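Each structure below is given as C-alpha cells.
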Structure P
Amino acid sequence: MDPQRHARLEALGQILTTQAVGNQADLVRLLKRGGHAVTQSSVSRDLRELGAIRTADGYRLPGVVEASHGGPVDREIFRSLVIGVDSAGPNLLVLRTAIGGASRVGLAADRASLPGVVGSVAGDDTLFLAVKTLKDRRRLERLLAEWMAA
C-alpha cells in the first residue's frame, strides 16, 4: 500500500475514533487540515475500506468485539441497522433492517460465523438466516437481542 494512503487511513481511523463527523465533506476538511491530499471520492473509498458505518451521530468505525463462540462480531452494525427479528418456523430467522441494510448485516453475520447458522440470504431490507435446529434458532434470537439492546 502507498505510504501516503496508509497515513491517510490511519488519520481517518483516528478521527473516527475520537469524534463524531456527520458527513464526508467535514472529513475531507479535517484530513486536509492534517496535511493529507484527499477528495470526497478518496474519503468515500477509505471509509468503505475501513468498514466505517454511518449512524445517526455520523460516521463511526465498527465496534468489533469477540462473541462467546470466538468469531469477531460488529455489534454496531446490528444495533444500527436491524429493526426487528422474527422466526419463520424452527430453522429460519427473519431480520428486518433499515432500507438497504440487509446486505451489510448479512455480511457481518457471515463474517461472525454465528453458531448454528448454515446460510443467509439478503434482500434490500430483509435478511433470512437459516439455522440447523430449533435450539440454534432460539440461541441466535437471544444473542441478537443482546447485541441490539447493548
Structure Q
Amino acid sequence: MNKGKKMNRTITYRNTKQRQRMLEILCQTVSHPTAIWLYDELKLEFPSLSLGTVYRNLGILEDQGLLNRITSGSTFDRFDGNMKPHAHFRCTDCGNLYDMKKVDPSAFLQEINKNCGHYIEDFVIEYCGICESCSNKREKNKSEEHAH
C-alpha cells in the first residue's frame, strides 16, 4: 500500500519528538487525516511547529515505511498509520475515507500471485460510494420531501 514508492532505508533520520508524536496520532486515528489536520492537532503541543515541518516529517515517515500516503486526485493527500493490508471506502458525498475492516484482500492477492504469473508486492484498493451516514441523510431528505 506504499504506492510503489521505494523505501529508502539507507538514510538515517534523527528521531524527533514531533515526528514520533505525529506517528502516534496516525496510528491511533482511523480518520486518515490530512497534513493540515495533523498540523492543527500538534500545534498546541509544539507551538513553533510549521506546516512545512509536518509535510517534511510525513515524507520521512513514508520513506521509512511507517505510514501510507493516500492520494486523492485534486484534493489533499491523506495519511494512514495502519500498515496492515486493507482496503478503503471513500464516500462520494462527504469525502470521508474508511477502513474496510471486514474485507481481507489476502486471499485475492494469493490467487493472483498463484495463477497470473505476477508477484504483487503492493496494492491499493479503494471502493467508492455513499457511506451509511450520507445514505441515511438522503433517505431522511426524501421522506421529508414526500411529507410536504
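helix-only ellipticity at 222 nm (-39500 (n - 2.57) for each DSSP H run of 4 or more, over all residues; to 500) was computed and gave -12500; which structure, P, Q, did it come from?
The read-out comes from structure Q.
Matching task: 0.7 is the computed value of distance in nm of label points 7 Å out along Cα→Cβ at positions 93 and 117. Pick the structure from P, Q.
Answer by label: P.
A value of 16 was computed for relative contact order in percent (Cα under 8 Å, 6 or more apart); which of P, Q is the source structure?
Matching structure: P.
As an exercise: volume of the Cα convex hull per residue in Å³, calculated from one structure in P, Q, equals 160. Which structure is it?
The value was obtained from structure Q.
Comparing distance in nm of label points 7 Å out along Cα→Cβ at positions 21 and 45 across P, Q, which structure shows the greatest value?
The structure with the largest value is P.
Bear in mind that the values in this text are calculations on the coordinates, not laboratory data. Not measured: the values here are computed from a predicted model. Cβ atoms are built from the backbone, for glycine too; each structure is taken alone.
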